[in-house]
Every structure is written in C-alpha cells, then in structure tokens.
Structure 1
C-alpha cells in the first residue's frame, strides 16, 4: 500500500468536510453541532493535528514522480474552490 495516498485521502476527507460547509447546509449544520459538542478550541486542535499529520505523512512518503502532480493539484483545487466564495463576498460587500 502506498501510504502517500492514505495520507492524501485523510487530508481530503478532513479538509473536504471543512470546505463543504460553504456549499452544503446539511454539512454546515453538522459541523456546527460537532463544534458545539466539542467546543471550538477542541475542533480547531483536532482539525489542525489531522491536517499537519497528513501533510507530514505525504512529505515522508513522497517517492514517486506521480506524487508531484498530486502535490501541485492540491493548492490549485483549494484556490479554485474558494474563488467563487471570494467573488460572492466581494459582490455582497460592494452591492454589485
């Protein structure tokens, strides 16, 4: 098993859940309930540890040339995910 991809899947699930709150009200409410149960400080701590652990894991198990393209695509996907949100906030704040 390639542990790089295991760390990648953990990263995607963790951040995908956090990012999906912007588009899915069900997941937004679920996240809110989890934060209310755990407290915001614990939520951020758990989320950050999972993020950092999965990123370190991807760095440790980075061995094959195809991993390069995965590492390049992650920030691109995140940027493309948040561009519509930024544009929406910009329009709302400037009454466009």
Structure 2
C-alpha cells in the first residue's frame, strides 16, 4: 500500500522473491503499490520503478506467482485486502 519509489525498495522485495526458488515453491507474492501503468505517473523515479517492476516480472517469469495491484485509496477495499491476507494466512509487509 505504498507509492513506488527507490527508498521503499518494493522492486528489491520482488527481486529477492524472484531469486529465491525455495520461497517461490512455498508462496506467491502480492504487492499493492503505486501504479502499474507508466502512463498514470508523472514522477520520473516512480516511472523508473514501474518499468523495473515490469522487467522483473518478465525476466523471472513471475506471471503465475506474483500479482501487482495498484495502490488503493478506497478504505473499504483496503480493509477487505487486509482481511483476505489474514484469512488466507498470508504475510503482510507495510513499506514505510
């Protein structure tokens, strides 16, 4: 639930997940962050991170093990995402 920028290093999390075969066998990764379309951002840093995220997905073939949901501003939807994570025994990380 964060903006994509270098400080939060969400792409670093995705890259670490992508490179860990054992973790990929055990779990999938869902990221709720930023925009997933470069056309929606006007920030150069964010655009670079969006492009990097797409490259990681492609390079590491994460298509069936990774989902990227654009950041949500709807509180009800956010609450439902949190509940779903808990109900499915998922791990939640809040990037600050």
Structure 3
C-alpha cells in the first residue's frame, strides 16, 4: 500500500491509500483499467481516467478529467522507491523533487 495525494492542474483533487493509480486514455480504458473498475471511455472522447488500484476505502471512485490536464502525485513516504509503469513496456523511477 502506498499513500499519495493527487493534484490536477495544481489543485488538490483527492488523497488515497491503495496499491497504485491507473491513468488511462480512451484506448486503454477497456483493458486493465476496466478490470480495476474503471469506466469505458469512447475513442472520440478527449479525456483520461484516473482509476484507483485496490483502494483501502470504499469511497474511492474513478475520475474522468480532460486530457489537457496536468496530473501531479505527492507521496507521503519519500524513502520508498516508486516506479511508473507505462503499459508494462517502459518503467520509470520516480525521483524526489529537491
């Protein structure tokens, strides 16, 4: 479990304790995101969905936002090595902001 806060366009959106967060486009919304309880986004929709991965609360729900939005995650524990996995093809380490 990790704890993090989500900011959309530099505005606090929600905090969460879960296994992670799926960020999906309309194309990817019918795959892993759907299995995790996310919505199906039609291909012509200019949006992305934020889908909690096994959240530690029953009130966590997927959120659909504009594809132009900037998403920022702030992690509660900075001594843990976090990674971003992009379609299981590219794995990027998350570096602490200094």
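Can you say which of 1, 2, 3 returns 36, 34, 22 when Cα extents along the principal axes in Å is computed? Each step should come with its number before you reach the end.
Details: 1: 48, 35, 20; 2: 36, 34, 22; 3: 39, 29, 27.
Attributed to the structure labelled 2.
Looking across 1, 2, 3, the calculation of helix-only ellipticity at 222 nm (-39500 (n - 2.57) for each DSSP H run of 4 or more, over all residues; to 500) that yields -500 traces back to 3.
Coordinate-derived values only; no laboratory data. This one's a predicted model, so the numbers in the text were calculated from it and none came from an experiment.
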